[in-house]
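Below, each structure is written out as structure tokens.
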Structure P
Amino acid sequence: MQYAIELYFNQEMENQLSQLAKGIADRKISTKFMEWKTRPHLTLACFNDVNEAECIEKLKLFAENHPAMPAYIGSVGMFNDTKTVFVSPMMTSSMYQFQRELHATLEDFDANGWEWYFPDRWVPHCTMALTKDDDAEAFFRASDYILHEFKKMSGMFTSIGLVKITFPVEEIHTSELAS
């Protein structure tokens, strides 16, 4: 089974991001991302398999020792090969350090094949649309929608979670970051 560790936003920011993604589905441009039933997030790491109980304990301890961080979403981007439309955070050294420390904490789990989520190769992003399985124009229409509707936003990263990468995504555990 495949797993991911996700970084979540405070409720207000999560609602704003959800509305952007929902706008794409409501306009019948693409519904695939909404079908995954996942919360807006940044993926910090992916693993081929984990011992869930051990991972949860490590995440709890990690969260207790890491404070909530400011979150600034300031740009729009696309992965052309996967036809993914996303918004991106303005990165800080503390965010990169947070992700690096998380990987060190979970180094015993198998991350082979997930190199794009390793420290120094990470492209942090919050997906708004997955259009690869849609008609060819969906990618461009979703991009256009986000480009017109997106406004910079700020809030906080407040929690991290372990999810099982299934369809839809199964949220297994969430730990609040220290206040």
Structure Q
Amino acid sequence: MQNTSKADEVRKTPAPTRPMDALDRKILGELARRADVSYADLGAQVGLSPPAVHERVKRLRASGRIRGTVALVDGKAVGKPLLAFIHVDTSGWGKSKELMDLANLPELEEIHSVTGDTCMLLKARLESSEALEGLLARIYEIPGVRGTRTYVTLSTYLERPTQAGITDELSSDRHLE
């Protein structure tokens, strides 16, 4: 029998979620730009006291709206200048244990199940075209993989984490007029 404390049970209980308001979005926007900002500076940027902004950040974490805090690493600076998007065609649904095991490779940054003319979309950052060839060979060894289409990035003009802001005009019907 597993020994769990009441504290463990409390931690596993999801926090009740309340709708996000404009201040939450503003806080998330600032944190997305610079996650290491102090609560004092963050409070000054959004118009709240440091304790109030700290409470909001705690609620945003507890609700799962903030999943973690990471350092954004420059691929070129760490010896991975090649960025590639790999479309993987498979027989059947696409997601398999073998394909998901690729997540253990530090070169793989994202794995998505997608609609359209492919099953899975992978984002990989590698040290060379030879490393890309090795990754593709590994993908082709996976049972059910029928083919790939690879797009190597020449230049990146925008790459950022998820933003909290919402552009209202995109959700309106005005574009249908």
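Here, each number is a calculation from the coordinates, and none is a lab measurement. Just so we're clear, the structure is a prediction, and the values are computed from it rather than from any experiment. Cβ atoms are built from the backbone, for glycine too; each structure is taken alone.
Each of P, Q could give distance in nm of label points 7 Å out along Cα→Cβ at positions 25 and 161, but the derived value 1.4 comes from P.
Distance in nm of label points 7 Å out along Cα→Cβ at positions 33 and 65 computed as 1.8: which structure among P, Q? Computed on structure Q. When relative contact order in percent (Cα under 8 Å, 6 or more apart) is computed for each of P, Q, the one that comes out at 39 is P.
Across the set P, Q, percent of Cα pairs over 22 Å apart reaches its highest value in structure Q.
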